[in-house]
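Asker: In the part that follows, the structures are each spelled out as structure tokens.
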Structure I
Amino acid sequence: MRDISVQHSLVKSKFFETIKIVDGQIFSLEYHQRRYESVLKSFGLTAFEDLRAYICAPSKGFFRCKLVYDADSIEVAYYPYEKRAIQRLKLVVDDAIVYSFKSTDRTQLDALFAKRSECDDVLIVRNGLVSDTSIANIAFESEGIWYTPKKPLLEGTTRARLLDEGKLFARDIAVEDLKNYSGIALMNAMIEFDIITQENAGEIIC
């Protein structure tokens, strides 16, 4: 990568972007580019690559493009996408977890995911407030308006886009307030805005 070696030693981990590709169309690349640059900027780096130059989108099919990067390199791989079915979420508490960058080191998230019991995924609670599942941001519906936690573990690209478009609003959501919401949706780059239920949010939480 160009001109970013000055503080490259500060980047001790690898990070990644998961990019949706359908029949050659690359989705929301500007938001992935923005997050990629934000991560490197946080380490004092000031020059960036154009991610589009690294992506050779398959012309047919639904793919998950995994773009792994650090200060010095970018690697890209493509995987046929199959959606994971998620219908039940297990509340797990971890006030100390930090995952503000999309790091390839998911040790903390994997440890929480292992606590899901009979549920499909976990809903992580920090300091009494809900944040994210292990793979997605989350939103809750009340009176026709969708709200997402103000302090997610990770600021996802779909979440950012929907906030920019005014289709989603950020607020603190306490565990005890979940009963006041009638819908739940999950968000990430692959599933975009996937509504689980619009009937009773409490029935999804185990």
Structure II
Amino acid sequence: MIEFLRTLYYWTMTGLASLVSLIYYPCRVEGAENVPRSGGFILASNHISNIDPILLPVVCPRQMRFMAKDTLFSHPVLGALIRCGGGFPVRRGKADRNALAEFLRQLEQGYPVLIFPQGTRGGDKPQPGAGFLAVKSGKPVLPVYIEGTDKVLPRGKSFPQRYPVRVVFGSPLTFGSEDSPEGITEKVMAAIFALQGKGIHDI
């Protein structure tokens, strides 16, 4: 029953987010056929705006899970809402074993789990965490490229402005235990940005 209510809440909130998307950032989605229809995988995306974690559940056909900074869970109501929406806490800048265990658990339960290898918006140096999680879980990594959300909500702005956005799903990537976390992260980031110039018929 709890899981049913959680799923109902997720798709209700996703539906509301879709309406907001139509108003402020009409989205063109490319390569949706590349999203696995079942099983857990790591959804790895570039990160250019605070809107990105709201947009991806709207365009992804699968119910997903995601990490959120632990400070957001300090408020009982907000924390409960984030959890119902598929989020779980992570302590930034530290090795968080609980977050790692939850990440792997969600993957094993068959959910896509979202991660931003850049760590923060527009981060210049990708974090090896994405590669580590790929090795640890043995799950495929699906690269995703987002374009335009930084124009919808630029840094320093608190209210969105209308601007079209584009999301491109690439083909799933698989890695072996012989691959290093750093090497995997580099390959994932290269795959993400390779989608920048792709059209729907090129994927």
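Computed from the coordinates by the stated procedures, all read-outs in this text should not be read as laboratory data. All figures in this text were calculated on a predicted structure; none of them were measured in a lab. Cβ atoms are built from the backbone, for glycine too; each structure is taken alone.
Asker: Mean count of other Cβ atoms within 10 Å over residues 39-46 was computed and gave 22.2; which structure, I, II, did it come from?
Answerer: II
Asker: Which of the displayed structures (I, II) returns the greatest value of mean count of other Cβ atoms within 10 Å over residues 47-54 on calculation?
Answerer: Greatest value across I, II: structure II.
Asker: Here's something else I'd like to know. Given 30, 20, 16 as the derived value for semi-axes √(5λ) of the Cα gyration tensor in Å, which of the supplied structures I, II does it correspond to?
Answerer: I
Asker: Another one. With distance in nm of label points 7 Å out along Cα→Cβ at positions 103 and 175 coming out at 1.1, pick the structure among I, II it was computed from.
Answerer: Structure of origin is II.
Asker: If you don't mind, there's one more thing I want to ask. For which of the structures I, II does the calculation of mean count of other Cβ atoms within 10 Å over residues 167-174 return 18.8?
Answerer: The read-out comes from structure II.
Asker: Match the computed value 2.8 of distance in nm of label points 7 Å out along Cα→Cβ at positions 143 and 191 to one of the structures I, II, and report its label.
Answerer: It traces back to I.
Asker: A value of 3.3 was computed for distance in nm of label points 7 Å out along Cα→Cβ at positions 63 and 135; which of I, II is the source structure?
Answerer: Attributed to the structure labelled II.
Asker: I, II: which one has relative contact order in percent (Cα under 8 Å, 6 or more apart), as calculated, at 19?
Answerer: Comparing all candidates, it corresponds to I.
Asker: From which structure (I, II) was mean count of other Cβ atoms within 10 Å over residues 71-78 calculated, if the value obtained is 11.0?
Answerer: The value was obtained from structure II.
Asker: A value of 26, 58, 16 was derived for P(r) over Cα pairs in 10 Å bins from 0, in percent, for residues 79-118 alone; which structure in I, II was it taken from?
Answerer: The correct label is II.
Asker: Also, quick follow-up: The value -12000 for helix-only ellipticity at 222 nm (-39500 (n - 2.57) for each DSSP H run of 4 or more, over all residues; to 500) was derived from one model only; which of I, II is it?
Answerer: So the calculation was done on II.
Asker: To which of I, II does the computed value 14.6 (Kirkwood radius over Cα pairs in Å, for residues 23-94 alone) belong?
Answerer: I
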